[in-house]
Structure I
């Protein structure tokens, strides 16, 4: 069954999804089988995981359906752009877009929709907003709003909520929180000994690190100032830094309302950074560009700090200053990237972007339409050759002695026709000579093999060409067709890629940015161009060898008879 038919067949299930709550019906088995054949990552486990994450983060049915509906569009869009452009695949794309626009009463284009992808990044943003416990956000009904529309409304609601907070609402009564560092003058860093704190969230106007509520590795370091209201003592939260115990590193680092901590608190932050329990900064979290950065410090102060503790340099600054070092590669690997530690060729290619089990899969993922057509032909069947049988071709290609053998055979086999003055070609062709039918196919086969060889050369050249774009596809065995391939980035390309999103401060974020860019936004392409006059190869070596062998056997047969 074609993918378009599968999508249409299950459309009515989606319409009743709000009642049925069977989210898997948005991704039926036939749909998954079809797209996973092109995109192996889009298997059933992928969609089960996506549904589980959506349920965990979004919780309410209208939100989950909204998210999965757009995720489905993302999958269809990626499927279309990774398969040969046919009437079927174009119909799939058109049908999905028309259906979405009809139900949403909008007139969106794919150029607009693709800016919403990847949807997993939108899920992270929604996780932040929904963790704020703001009533108007919690009551918000998800229908067919676009992600930017929802983000705009939620940001406005968050700002209104924070603006309504009075100074006294941001005070926390004295309690028994664990002291982490005393900065003097009434300022102290407290270790809250938990990944999430509702009091910190309310006082600071952020989520209180809700996504890490159950993460035992994370704890909140809260900078607080002691203040008195009448006879009562209170703590006024100033900054919220997330501390990763095992790594001894700082993640998200925010001031009030998810903004950067103001400059007047830099002395207290600096004292924390000099503490031996802080070994690194990896940033991340919601709005990472609003995290505190060592670059926010005055230049002289920053340089002195980094001279004492170079690991506190931001990940991007470390790369820009020193390039892709072994230490950087180690950080990438610990963040989930695959690294080729001992590349045997192109030794400055370490970062593995993705893998392919064989050349067919590699071309299926990264080839243009012509490359895919060439690869599918090479793998799958005989090339149709429009071969016209001109006898002049044989007269031009054969030697006089070879033509003499053919003339002798025609005269021996069909003497009456020979006596009438017919030439050898017409005699053998008109009589449907069985031997000659096989012989007459040699030029056609030589053309086919020549074209196939031309196609293979073009494909191999296209593989070599992608190295010019700072990306390489490296086979891991001797056989071109069946070897596993590693698609790797050149070390210098990673440095250049840092401009893709300047707020990427951690290895995890850079990995995500690089993957999104080189796999989706500006994917590498194995580009095969059909020659201007079409494929016109001819395997003359094959032709001459087959002719020689056939004529030797014919001459022997004729002489024996």
Structure II
């Protein structure tokens, strides 16, 4: 189970208590401070207004009494809560009414004011219910990507991650887990699935539970309940656990009364969270009921998590579009400048057209210019959402074989192994050919890096998961580190050895000097697919795995091609 490098705690949350009963207010303040919150107390609305006008402090949760003894005017805690909201409209605090009043008119007034919860003081164990509501309300607000602390983490993840699974892992361990720790102060685990594979990501205090949990089975049950629009968290049953009486230990005990709820689902990726039991030696363990937390969170927690992933996609799009624009401008400028300079040199007879150096420079200049034009075309198509394909189906098998024939003509000795049914794709043939050629070139040129005894082959696997076409490219060379692999897809990373023999490529094959970046751009910008590094999912010690996916493919056409 991965525990990542998440920070131990997030920023302590600010709670304001507006309560005219001094002894009760002081008691609530003391109890919440003991639970790790920064707490301020107020007797009336005037005190709230004064602090709001003078202090830049941001409030996470406001606990409000209804009736306040305010000498200046007749006001309620609801009015004080609205004063706080007006001071931070972009991300208002969560407001919880805690009052003696249970009449319908009070509930109606609270609902009209927009409060998040209403707890009568006469509720059995009302103080514990209140503290748990403060915890869960603080967590939901803390995870909003509107918060600068969260948005900056997501932006960093967008820049540094290898693929979607890596992004999801980091969101779990670097964004969600620290906030769960700070607000709920209980262990949690995450179930992250991509296709049929499910992995457990663990909180630092949940090590060992993976030995007892049937993760894939539990994940399926969590999302089956979601499909039925059931708003109850999933409680584990004996069939969800791998344990006998002699196996039971403290880690197993953490799964008792645990509550699991879905967080996010998109394409072939699913994410859920399990709230576990606190250790028995925890001072507040009796009130830290994981099922209670899960019931409170199941309606509200998925929303900020979905927004986090949407913000992540937004940031990635900005990064890629900016990179593409700058790369296009640079390629056009350098290519055209060099072409003009070479033409002037020929005219002045400073260099001969058959000179080897001239031919290399001319080829570089032509390629940069063609690449700049190609990228400009992609940018324009993405702005206008114009379909610049011909609508014809493309055989993935035919394109891969055509690309491999080009590579073999340059003397490569590796074997191409293909498996899986052919895919009929809507991506323009030329786009797939360029992307596949660049990908296969990178794998083939590593033939000297294949360890003795490993297969001297490049493997291409056609398939689909949850209705999305996928082409996997694998080799068996010595593995590069993750950060090096991530840089392969940056502009001007010389990912392949450019052969002098380019007669088979011509003007329709730009990007000799931006090989993998061009492949990724063709798939993502124009064809709304993806190119992901899935190397870390391989079980073998050596080799790489890169996957093209085409999420807009029709399920029926995929089923037909599989048949």
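Comparing distance in nm of label points 7 Å out along Cα→Cβ at positions 226 and 530 across structures I, II, the highest figure is found for I. Given a value of 23.2 for mean count of other Cβ atoms within 10 Å over residues 258-265, point me to the structure among I, II it was derived from. The read-out was computed on structure II.
Here Rg/Rh (Cα atoms, Kirkwood Rh), for residues 474-521 alone was derived from just one of the structures I, II, and that gives 1.02; the source is II.
Here Cα extents along the principal axes in Å was derived from just one of the structures I, II, and that gives 132, 58, 33; the source is I.
Looking across I, II, the calculation of FRET efficiency 1/(1 + (r/R0)^6) of positions 66 and 242 (r between Cβ atoms, R0 = 30 Å, to 0.05) that yields 0.55 traces back to I.
All of the numbers you see were taken from the coordinates with simple rules; none came from a lab. Quick caveat: nothing in here was measured; it's all calculated off a predicted structure. Cβ atoms are built from the backbone, for glycine too; each structure is taken alone.
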